[in-house]
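Rule-based calculations on the coordinates, nothing more; no lab input. Just so you know, these numbers come straight off a predicted model, no measurement behind them.
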Structure 1
Amino acid sequence: MNQKRESSNPPKRNVLFLCTHNSSRSIMAEAIVKHYLGEKWQPFSAGTDPRGINPYAAKVLKEIGIEIPKAKSKSIDIFMGRNFDRVITLCDDAREFCPVWPGSGKREHIGFPDPSAAKRNQDEILAVFRLVREQIRDKIISRLQE
């Protein structure tokens with residue numbers, strides 16, 4: 001007897017986080033959404049000028065139980081024309097570079113300060129990364145649950 005199995009879970013929605021270097025804010029947003037909302041959202045991240053993962057971003061994520069060993073900094077080009085439910089820019093440069101997203105999806109901007117701009121000592125740099133991590137977790141999670 002062939003019965004089609006019905007899934008009670010709706011399909012995951014896709015969200016793309018954009019930032020200039022895809023090294024800190026967008027990487028943290030992707031990892032946080034995957035960790036906290038992974039049953040409902042499939043997150044992706046990219047940058048207009050990717051530069052590699054900032055080690056402080058990985059460190060502050062690990063502090064809250066999120067490890068990103070396979071994360072890579074990616075160019076926005078690999079996602080062009082792809083459809084997303086949401087496209088969220090996290091820095092002003094990405095918002096200006098991508099005034100129109102060529103695929104489908106609700107486009108919005110949720111700006112955060114650039115933690116990689118912190119240049120003092122390691123303790124102060126980590127404090128800035130932790131602050132931005134918490135801001136991302138609070139704002140992005142609440143926005144995607146709306």
Structure 2
Amino acid sequence: MQNTRGVYLFDEFDSIGSHRSYGNDVGEIKRVLNSFLLNIERDESRSIIIAATNLPEALHKALFRRFDDIIEYPLPGKQELQLTFKKYLEGFKLDGDKKLSKLVTAAFGLSYADVIRSCQEAIKEMLISGKETVSIASLISSLAARKSAEAKT
């Protein structure tokens with residue numbers, strides 16, 4: 001960073017920035033985190049450092065003091081979910097109930113990325129199977145699987 005000015009993105013930052021008290025490592029990740037914190041404190045470059053995570057509660061509190069701004073993106077609400085489904089399913093026919101309320105209910109609590117991936121999966125399934133409509137049941141099943149996976153993490 002001292003030699004090359006830029007924007008440095010550390011995605012999935014919780015993998016190194018988790019609480020130091022988490023007992024699931026052998027100390028190496030603690031050393032990585034400590035080194036990272038020292039480097040941030042010593043940084044005098046004109047670079048931008050961005051750390052992204054889906055698990056802010058897993059981050060060590062010391063990290064939040066090292067960054068100038070903390071930006072949180074909340075999960076989409078019902079209106080945002082409805083707009084997301086309309087956008088990503090636009091141009092495709094849906095089988096069954098044309099109302100998006102079932103999809104919105106099934107997707108509530110998921111991220112935009114999970115909803116979009118579920119739409120993409122349902123569209124792929126439609127194309128591969130040679131059907132002319134996107135299966136609402138398949139889409140709801142995909143959303144439920146993503147919720148189940150989120151609950152396990």
From 1, 2, which structure was semi-axes √(5λ) of the Cα gyration tensor in Å = 28, 19, 13 calculated on? 1
From the coordinates of one of 1, 2, Rg/Rh (Cα atoms, Kirkwood Rh), for residues 64-135 alone came out at 1.13; that one is structure 2
For -16000 (helix-only ellipticity at 222 nm (-39500 (n - 2.57) for each DSSP H run of 4 or more, over all residues; to 500), calculated) the corresponding structure among 1, 2: 2
Which of the displayed structures (1, 2) returns the greatest value of relative contact order in percent (Cα under 8 Å, 6 or more apart) on calculation? 1
